[in-house]
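Quick heads-up: structures coming right below.
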Structure 1
Amino acid sequence: MYEDLEKRIGYSFKNKDLLRQALTHISYAKEKGTSHYETLEFLGDALLNFLIVDLLVQEFPEKREGTLASLKAYLISEEFFYDLAVDLRLPDYILISRGKKNTSIVGDVFEAIWAAIYIDSGRDFNLVRRIFSELFRERILEMVRNRKIRKDYKTLLQEITQKRWKERPTYRVISVEGPEHARVFTVESSIRGFSAIGRGRSKKEAEQEAAKNLVRKIQEA
């Protein structure tokens, strides 16, 4: 049932039930009385976080912490994990009873798969690192070197805050200054005690700048 998926990943599970759990949404699990992926997702998130940060620090030691934090923020985002999951055709295998296989769910399953590999291998982290590197290392390095990392900081910030707190940040226009043809907007973005200011020639530009600054604050906290 899972042979094609295992071939694409480059790992054959000893415990197929563990793989099935990683692919099972809570709605399907409740309906069928089986296990779902949420605990595996929690562990997988930590594993991928470390793998990506370790790769960035190893390959780009000259980059400043703020730059690395911005790169990391995108590379651990739901959108990026979704893209990697689609490459492995993970959505074809997700078991779900209600709702769509959206970006968030597919990204969660991608995280859960890595935790499942880690546990199934007897918690062999070096094996997990090797498999991840063989699959995605060159793609990640090529994206960073060719500056293909997304710069939509509002979306990026929302993904980070949804993952951490299941909440969205708020934006507030603090001031609008200057004549009509040369206005300067000042916007504050905030969530959970974190806040940052952004300025721009439009409200949208100011919000992007505020989101960018808030991403850095949260990642460096």
Structure 2
Amino acid sequence: MRKAGEFMRVLIVSEDKIQAESIERLLKSKGLDTESVLNGEVGEEYAELGIYDLMILDARLSGKNAMEITWTLRQKHCLLPVILLAQANGLEDRIKALKCGVDYTLLMPYDNRELLASVDALLRKSTDQAEEPMYGNTRLVLASGKLACEDQSVRLSAKEFEVMRLLLQAKDRLLSKEVILARVWGYDSNAVENHVEVYVGFLRKKLRSIGSNLEIKAVRRMGYTLEIQEEI
């Protein structure tokens, strides 16, 4: 399910700890990275971080319900694909879920094969729709894992690739070290902010080596952003 060079992370939001752990084991067995949250409001906050590729959302949430959470995310222009785990429902409920922004409704009790198939389909769709990140005169070649500028290119390591992809997707927006750490190394990693600084240093050298007009600027105590350098 997981493609080479890709870091695919799934967020599971369910108050049923046993169910969440079961889904985690299933997805991890297929090479996916997972994280579970046992509270709907917290799950919504996590979804807004922009570090996940898919969310599995249990409809049986107390407080703010799953459809309200999905609708709120869509209103905030968060396009994270959502699979809704729902009790047997009628046509009207499925239509309501679609209108709220749910991508796929999985009726419980579900078959693990259908869950895996829906996860695979949505991740593949989002990957296929992804364009090669580009800013200034520099682009990231997804197929080869290279950083390219006109006819010059340089190969990146897996971690360099992921850090550079985040920076190119953010463009001139500030990207915090915390987000980079979570997205590239994972929340349960022992990596610290110094790891980000080291890899940013590697990327700066590689950008210069291919004649890129991009510069990775550090904003003290906040993070990094890309700047396009004007030709002299």
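Just so you know, all these numbers are worked out from the coordinates, no wet-lab data involved. Keep in mind it's a predicted model, so treat the numbers as computed, not measured. Cβ atoms are built from the backbone, for glycine too; each structure is taken alone.
Matching task: 25, 17, 12 is the computed value of semi-axes √(5λ) of the Cα gyration tensor in Å, for residues 33-152 alone. Pick the structure from 1, 2.
1
Can you say which of 1, 2 returns 16.6 when mean count of other Cβ atoms within 10 Å over residues 65-72 is computed?
1
Could you figure out which one of 1, 2 the value 1.00 for FRET efficiency 1/(1 + (r/R0)^6) of positions 57 and 137 (r between Cβ atoms, R0 = 41 Å, to 0.05) was computed from?
The correct label is 1.
In addition: Given that helix-only ellipticity at 222 nm (-39500 (n - 2.57) for each DSSP H run of 4 or more, over all residues; to 500), derived from a single structure, equals -12000, which label among 1, 2 identifies that structure?
Among 1, 2, the structure yielding -12000 for helix-only ellipticity at 222 nm (-39500 (n - 2.57) for each DSSP H run of 4 or more, over all residues; to 500) is 2.
Compare relative contact order in percent (Cα under 8 Å, 6 or more apart) across structures 1, 2 and report the one with the greatest value.
1
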